[in-house]
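Below: a set of structures, written as structure tokens.
Only the coordinates and a few stated rules stand behind these numbers; no lab work does. Source: prediction; values computed, not measured. Cβ atoms are built from the backbone, for glycine too; each structure is taken alone.
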Structure 1
Amino acid sequence: MQLQGMHVLVVENDEMNATLLELQLAQAGAVMLGPAASVADALRLIEEKPDLAILDYRLGGNETSEDVAHTLAERGVPFVLATGLSADDLPPVFARGVVLEKPYVTEELLAALAEAPGKLTA
């Protein structure tokens with residue numbers, strides 16, 4: 001998938017994971033929005049109209065990214081959920097995105113981002 005110039009929202013509360021995602025996205029030519037470490041930060045950054053999003057399920061303060069996924073789906077923004085959880089253990093809204101199991105390599109991330117737009121419209 002060509003990510004050149006695309007704006008990708010990253011919702012991730014772990015600083016090391018966020019830094020790794022920033023490097024992976026930069027190498028693919030994308031511009032990272034975030035990282036957003038909370039639901040409030042993520043909802044604010046959605047106003048910048050990202051082309052795609054990468055979400056972690058569990059955020060700080062006992063938050064999850066479920067509300068973020070609902071907002072992205074309502075606005076037609078494709079997303080990838082990068083998580084250690086099984087797809088069967090996730091709320092139904094995440095079926096509208098691509099679930100990428102951690103740990104993953106860059107090629108798997110890019111493949112998931114490429115698949116995400118088709119998943120949202122399915």
Structure 2
Amino acid sequence: MELSLTTRTLGEHTVLEVGGEVDVYTAPRLRERLIELVDGGARKVVVDLGRVDFLDSTGLGVLVGALKRLRAAGGTFGLVCDKEPLLKIFRITALDQVFPLYPTVEAAAGADPASSPA
């Protein structure tokens with residue numbers, strides 16, 4: 001399956017909607033897009049995984065890299081994920097303790113950074 005990447009703005013947040021499969025073949029495109037956003041000045045980034053069907057360790061690595069890049073730039077990073085198979089991956093890897101995970105884009109955009117786990 002192909003990877004789709006769509007960017008939109010919600011208030012002060014840049015929302016990157018990801019669809020399809022994030023794996024060793026498509027993760028470089030996701031990495032490039034996230035770097036473009038941060039280098040372009042985005043400081044409040046929300047990645048919406050609502051249309052992602054598959055996520056492997058390469059994709060997780062890309063998300064961790066984006067989190068580090070945004071933190072270094074003084075920004076915030078949130079993930080929207082409500083699919084149990086993906087949530088299970090975050091729990092098994094303990095990345096649910098690293099990433100702020102939200103059920104909706106609106107919840108992520110309206111979240112108080114002081115109350116998020118990251």
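When Cα extents along the principal axes in Å, for residues 32-87 alone is calculated, the result is 31, 19, 15; to which of the structures 1, 2 does this value belong? For Cα extents along the principal axes in Å, for residues 32-87 alone, the value 31, 19, 15 is produced by structure 2. Set 1, 2, criterion distance in nm of label points 7 Å out along Cα→Cβ at positions 24 and 80: the highest-scoring structure is 2. Each of the structures 1, 2 was assessed by mean count of other Cβ atoms within 10 Å over residues 8-15; the largest value belongs to 1.
Here mean count of other Cβ atoms within 10 Å over residues 48-55 was calculated and came to 21.5; which of the structures 1, 2 was it taken from? This value belongs to structure 1. Suppose you compute Cα extents along the principal axes in Å for every structure in 1, 2: which one lands on 32, 28, 23? The structure behind it is 2.
Using mean count of other Cβ atoms within 10 Å over residues 40-47 as the calculated read-out, with 16.4 as its value, let me know the right label among 1, 2. The value was obtained from structure 1.
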